[in-house]
Structure 1
Amino acid sequence: MPLAALRRDRMEVMGYFYRSNIHPFTECERRAQTLRDYAQQTSLEVIFDRSYDLEGFLQKLVFRESERCQICYHERLKSTALMARRGKFDAFSTTLLYSRYQKHDLIRAVAEEIAHQVGVPFHYEDYRVGWREGIDRSKQMGMYRQPYCGCIYSEKDRYWKPERKPTERRTADRR
C-alpha cells in the first residue's frame, strides 16, 4: 500500500531492505525473497542490505527489552536515512506506517529526529487506511505474509503462549 500511495502521488520510489533485526536468518531470507518477487512484479528498484549484524542488533537490546521497538525503529530508520542521503533522495519513509500493530507516534518521532540529524526529510503518511486492501492484494499475489514483526522478542510474543495454572483457569472461567 505505501508503494501504491506514493506512486499515486507521482513520487519516484526506491525500496531499501534492512535486515539485521529479523530473526531467524531463514525468516530474513524468506522476507527478502518475497520483496525481490514483489519488486519484479511492480517494477520497484530495491537496495538490499547485505549485512546481517544480528549480534550487534541484539547487543543494543539486551537489558533494554522494554525499549526494543524504539531501538529497532531507530536502527532501521537511521540506516534508511543514511542510504537516502548517500543516494541524494528527496526524502525517506517506511512501510512500518502500513501496520496497525506498529507505534505510529513513536515511529514518526524517531524518524523526524533522525531526519534532522541526517539532513534528509522524513515523509510521513498513515498507510493504515489501505490495511484491508493491502492484505487482499498480497493474498491475490500469493505473497508470503510475515507472522510477526521480525525480532526474536516479537517471534516469542507471537508463538509462545504460557499455560495458565489451574487456579488461574478457574478464576478466568468464572468471569
Structure 2
Amino acid sequence: MSSGLHSDTYLQCAKVLQNPVIAESLCKELAAGFVDKKPTCVIAPATGGIVVSYEVARHLNALSLFTERVDGKMTLRRGFDLSENDRVLIVEDVITTGLSTKEVIDCVKTYNSKIVGIASLVCRSEKEIDFGFPRKSLLNITIPSYKQEDCPLCKKHIPVVKPGSRI
C-alpha cells in the first residue's frame, strides 16, 4: 500500500471516483458532515485525494487544493496558498496509517490556517487514529495490514503489487 505496509486487500477508490455521479454522491455526503464548520478550503494529498477534494469543495462552496511531496515533504505547489484566515478541511480517499493526513496537517499548520476537520471516504485503520480534529469517514472497515517482515503473503513468496501512489 502507499503506506509501505502489505495487505491482501487493496481498496482502489479511483475505481469508484471514475464515475462522476457516484463521486458526487459520496463527496456530497462527506461534505454534509462539515457544513457547520464553514471551511473556506478543502485540501488533500495528491493523487488519491484530488477528486475527493474537488467534489467536497464544490459542495461546500470552498476552494480545492492538494499537496504534493517535494523532497519527501508534503507541500503546496502550483501557486496554491493558504492564509491564517482560511478554515481548512483535510480530505482523503483512504486512511490506513494516517501518515499522509498527518503530513497534510503539518503543511497546513505552516500557514497558520485553522483546521476544521478530517474526512475520508474510507478508514481502514486497524486502530483508532486521533488527529486532534473532528473526523468523519463514510466507511470504517478493519483490514489487516503488515510490515514486510510479518507479511503472510511475503512468507509464501507471493509477489508484491504496488497499486498505490507512494512508491
Structure 3
Amino acid sequence: MDLLEMLNQKMFLGQEFLTWLWYLAEQEQPVDLGEGRSVMVYLGEFLQLGPAQGAEGSRVTVRGREVSLAEAREGLRRGKLVEAIRVGLDLDEDEYWLTIKAPGLEVSSLKLPSVDQGEGPEARDDLLLERVFLIDSVLGALEGLFGIFLQGRLADQGGGELWRDLRRWSQGG
C-alpha cells in the first residue's frame, strides 16, 4: 500500500476529530494537555458537515453568529461528520481563532492574540519572534488535542469511551 492510499483510508479521522472538537466546545470544560497546560475550545461562526468518508449525501453549512445549529445537529444525527470548523482556543490566557479542514487537518485563517508592536529598530524582529512563538503554541495545542483524541479513539476496537460519548452526544442524549 502506498502512502497516498493509506492517507485516503485514514481521512475519516479528520472528520471524526473535528466532530470531537465541536463536542468539546459544547462541554465547556478545559482539556488538560499535560505539563500544566490546558485549553478551552469554543465553537466559532462556521461549521460544515458532510457525509462520512465513502458515503453519498449533501453538505450542511452553518455560518454566522446568530444562526441556529438545529440543521447541523440534524445532519449529525443522520450520520454526517464535520468537514470544516471554526474554533476558538483559549490557551495560556490567550485567545486564538482558526478554521480547520478535515481531509488533511489544514489550518487556515488563523487569528493570533494581539502583540505589542514596540518601538525601535529591534521591534520588528521581536514582533516576528513573538508571532512565531504564538503560532507554535497554538499548533502545539492542536497537536496535543489530536493526540488526546487518537488515544481515546484507539482505546479499543469500538473507539473506547470517547467514541461512546461522542455517539451519545451526536444523537442528542
Re helix-only ellipticity at 222 nm (-39500 (n - 2.57) for each DSSP H run of 4 or more, over all residues; to 500): value -7500 computed from one entry in 1, 2, 3; matching entry is structure 2
Given that distance in nm of label points 7 Å out along Cα→Cβ at positions 73 and 153, derived from a single structure, equals 2.5, which label among 1, 2, 3 identifies that structure? 3
Computing distance in nm of label points 7 Å out along Cα→Cβ at positions 57 and 113 gives 0.8 for which of 1, 2, 3? 2
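Values in this text are rule-based calculations from the coordinates and carry no lab data. Note that this is a predicted model, so its numbers are computed, not measured. Cβ atoms are built from the backbone, for glycine too; each structure is taken alone.
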